[in-house]
Structure P
Amino acid sequence: MAIAGPGGVDDAIAAGLDLDGTPIPGPMVDLYREVMELESKRARSGVKKSMRNRIVKTGAKHFDQETLNQRLIDAGWDGLKAKEIAFFYS
């Protein structure tokens, strides 16, 4: 199964297959779906906050700390917080 883009993992989960094509055990898929269903019902505090959280979580995989920090600031958000640096860059 070729996985690419932000929806690729969701497509694999929906198919019940891991990236190497092996089946994902049913209880794992069931728990994932249950948690995602609960998450879909959780009240949100704002789109910009959610956007920033996603950028930090994913951006830390692609940018070094200084670059991501500056990119956040340049875009109009606060720079990286100490707890984000400790979690993603330590």
Structure Q
Amino acid sequence: MSDLDTRFQQAAEDAQQLTERPDNDTMLTLYALYKQGSQGDVTGDKPGFFDFVGVAKYEAWEKRKGLAQDEAKEKYIELIESLKG
């Protein structure tokens, strides 16, 4: 496992330990960067209209389409570090 992958996994663990829950926009950003960093570009069908949370997550991830996985991991790590204070 590379250093970046190790730091990414540590950031994911740190996200679970944040003392304060981030606002919804930040949560969507975290979700999208994590998914882009771990899986790459968005896959699968967009959730149905009445699945508001699912649609918001899908669209947040879709906005990162084309972002390199390593870059997404770096951005995720940076955001978690800023939230940790």
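Read-outs throughout are calculated quantities, based only on the coordinates presented, and are distinct from any laboratory measurement. Please read all numbers here as calculations on a predicted model, not as lab measurements. Cβ atoms are built from the backbone, for glycine too; each structure is taken alone.
Data table
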| quantity | calculated |
| --- | --- |
| Test item: Rg and Dmax of the Cα atoms in Å calculated as 16.4, 44, pick one of P, Q | P |
| If Cα Rg over 2.2 N^0.38 Å, for residues 15-54 alone is computed and equals 1.37, the structure in P, Q | Q |
| Value 1.3, calculated as distance in nm of label points 7 Å out along Cα→Cβ at positions 23 and 63, assigned to which of P, Q | Q |
| Entry that produces 1.7 once distance in nm of label points 7 Å out along Cα→Cβ at positions 7 and 71 is calculated, selected from P, Q | Q |
| Origin of the derived value 43 (relative contact order in percent (Cα under 8 Å, 6 or more apart); candidates P, Q) | Q |
